[in-house]
Structure P
Amino acid sequence: MLILGSTSPRRKELLESAGFKFKVVSPVFDESSIAYQGNPVDYVSTLALKKAESLKQMYPGDVILTADTIVVLDNEVLGKPLDHNDAKSMLKKLSNNLHQVYTAVSIIINDVTEVFVDVASVEFNKISDLDIESYILTNEPMDKAGAYAIQGGGAKFILGYQGDFHTIMGLPLKKVIETLKKYQIDPVV
């Protein structure tokens, strides 16, 4: 069975849209136990891998898929906001700037572990304080890395992006499908 080790509704929706059948479980790993050392790829890869490893013992023989997404601006990781003030601060930093979104995926199948990272660049328009305040009041930014959702209300702030839209959402679906197919795990048609 395919296990999605994530509580993200977006990852669940993306896998469902691709036709996969899976069980959703919450990883039992404390992300704050990993410190950012200045390398976004290493950091996000480690987070995704540790999430998968935390589920390996509970689901032996199953295929475990986990992911982690970070937003990076000038080598600073902008995680999920702690509160409305933190969200406001993040959105002000992103305003009129280009940043990167890194999504790492870890897949464990028996004794095989694969981890890959996909990166996209996102450029924000200049955002007014009023627009930031209005967006925060929707609560949408509160559980999103970088305090915005490209597929939601945050789309209005985006001037453009390069890379995979799904990577920015939190799961590079094309690469996930390709990797799972290598192990004969196909969507149900």
Structure Q
Amino acid sequence: MAAHNQEVEIKIPVDKAEFDRLTERLSGSCGASHVSNQLDDYFNAPHRDFLAVAYPFEWLSIRKRGPKVILNYKHFFPENVEVFSHCEEFETDVGNRDGLERLFVSLGFRKIVSIEKKREAFVFQHEFEIALDDVKDLGFFVEIEALKDFGGVDETRLRVHRFAESLGLNVSKADKRGYPYLLLKKKGLMN
């Protein structure tokens, strides 16, 4: 949900054939898309280990979006559960990526994983952003995010799920943890 720094989304892994089908369908129904290569470097805090819980609910990252650099923090709710309902998301533009990373390292923050992806994003009727992600080492995903509040977190989640189903996606296959968790798990760094 775009309102009040809250985000409600669903992320579903798909195979290459489904990914291509959705790209074609969305190109026809949503019109223009935005394609970008994205790099997100995730850091762990020295004062509170984000990975110490069974289900991490906080992520701090430096994001590169073309020439733009963004400091991003996400806090998922409910905390430390397998399936979250939404997250608070705070971000701000940063001028110097290398300088910020050096500052983090100097303060004891540790880079834990980097996510590289090619994203093609579409907007449907100013209600949903649909991102088709080709994520290095993880595969293909469809991420659908509500762009507005449909009447609270629960109703917004319901609308996101219904929209995903209208695209032919199986919402029962939705990823519950996000790209950093999936890559850490693949590398054997998470249970």
Taking relative contact order in percent (Cα under 8 Å, 6 or more apart) for each of P, Q, which is largest?
-> Q
Kindly point out which one of P, Q the value 27, 19, 17 was derived from, the read-out being semi-axes √(5λ) of the Cα gyration tensor in Å.
-> Q
For helix-only ellipticity at 222 nm (-39500 (n - 2.57) for each DSSP H run of 4 or more, over all residues; to 500) computed as -9500, the structure of P, Q it came from | P
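Every number here is computed from the coordinates shown, using simple stated rules; none is lab data. Computed from a predicted model, the values in this text were never measured in an experiment.
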